[in-house]
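Each structure below appears as structure tokens.
Just so you know, all these numbers are worked out from the coordinates, no wet-lab data involved. These numbers come from a predicted model, not from an experiment. Cβ atoms are built from the backbone, for glycine too; each structure is taken alone.
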Structure P
């Protein structure tokens, strides 16, 4: 794989998709419909999906593509290398115009997301792994045709479990999550939507993100790639083994994303 080309393509497509999303976000009618599972889908989800999937298939026709909005891509279990996309993660945040939504594109190799981009267009924050697998946050105008100034990001290193900063879901936090968090000494708690929670751990703005709820691989792959590229970890809630990809149905178990040095509590 040409990682320079891959990372440039993923970055450009995420920015193009973000521009299309924001046009609809700022319009009076978002084109909200219901999927078969009763979750919302908007015109922005579909527009972003077309931009990203068309671009990835044109650039990397030999790499299998799994994308949330195309059910036909869910039927065959991806093996080896594959691309996985959530064109608009945090649709509920989008519909409520809360800003915490992202574009997620990731490249998985042997079960591990090793490259990824997370773009939060309403927040104007862009995170991605570069060709070397190191994570950066890009400042500037976020021009699809020209890479701006990027700063390396690194997780915080915790010498102990004292005074942890915890981030959890804005839309899906529940009693089980609260009970788990209560097992730690928490100095600061914040809520965030979509894959931004991974990125807050990656930048050192948080130390711990537990998720005790249903997620799919396209929800988490890009964020996990960014966090791992910044020195962080994502593990299964039950065994603390690494969270892997290409699972049947592309459904995740509960998981914990964390900075090194955090001593994880048993669930």
Structure Q
């Protein structure tokens, strides 16, 4: 028995191994005989969704705890933004022009990882969605200086794999978008959003909503590329319409370069959660 276990009962691993070597009979071949926690058909039933949600929240939580990760720097951004050396193959002229943000994401991750390593590498660990584009650049920047980084991947209908720069032991795969989003934000000490599409916008607005409503502590929230963000979102129109308040426009800052982003994070200031919503 494992001396590190608190329980004196027989452990699940032992019983699972024992159950695999029982005599082969009609009874032992029946699905009803399988151990519940080792029965994939059972665990994938619709009625077991609450259990799967709990498991998907718990597995990365325990593994990040075991690895000693205490806080993260989250980078959101487009999967379609190419590395500058490959921008000629971009689908659109705009994507090609946005390719320099690949380098900015990579450099920002490199700088933040260097700072993290100076203090032991447990705080401000780079976290991305684990895919291509800006996500790849984020994990790559950490790897450039020998640091670890997290990839929160998700199963999509088209075949995909995590980018090669995610630390293997910190590469997670999700079924539920909602649980993935929780893990992005649970340890976040800063959120950086690069140009992107629906997924990036979804992550950005959900994070801003949590901060706006006081459900999450205020953290440095940086939007890379003012021209891009002001072209696709009329922030001032939201304020003028009264659907958000002027104060809500102070929840984030625009930046252009990695060095500027590091400076803004260092000088951010207030991080306590709101206790009221301006304009309500």
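In this comparison of P, Q, the computed figure 2.9 for distance in nm of label points 7 Å out along Cα→Cβ at positions 51 and 75 is attributed to P. Comparing distance in nm of label points 7 Å out along Cα→Cβ at positions 19 and 227 across structures P, Q, the highest figure comes from Q. Upon calculation of helix-only ellipticity at 222 nm (-39500 (n - 2.57) for each DSSP H run of 4 or more, over all residues; to 500) from the atomic coordinates, which of the structures P, Q produces -8500? Working through the options, I get structure P.
Each of structures P, Q was scored by volume of the Cα convex hull per residue in Å³; the highest score is held by Q.
Where does the value 1.20 come from, among P, Q, when Rg/Rh (Cα atoms, Kirkwood Rh), for residues 27-138 alone is the thing being computed? Traced to structure Q.
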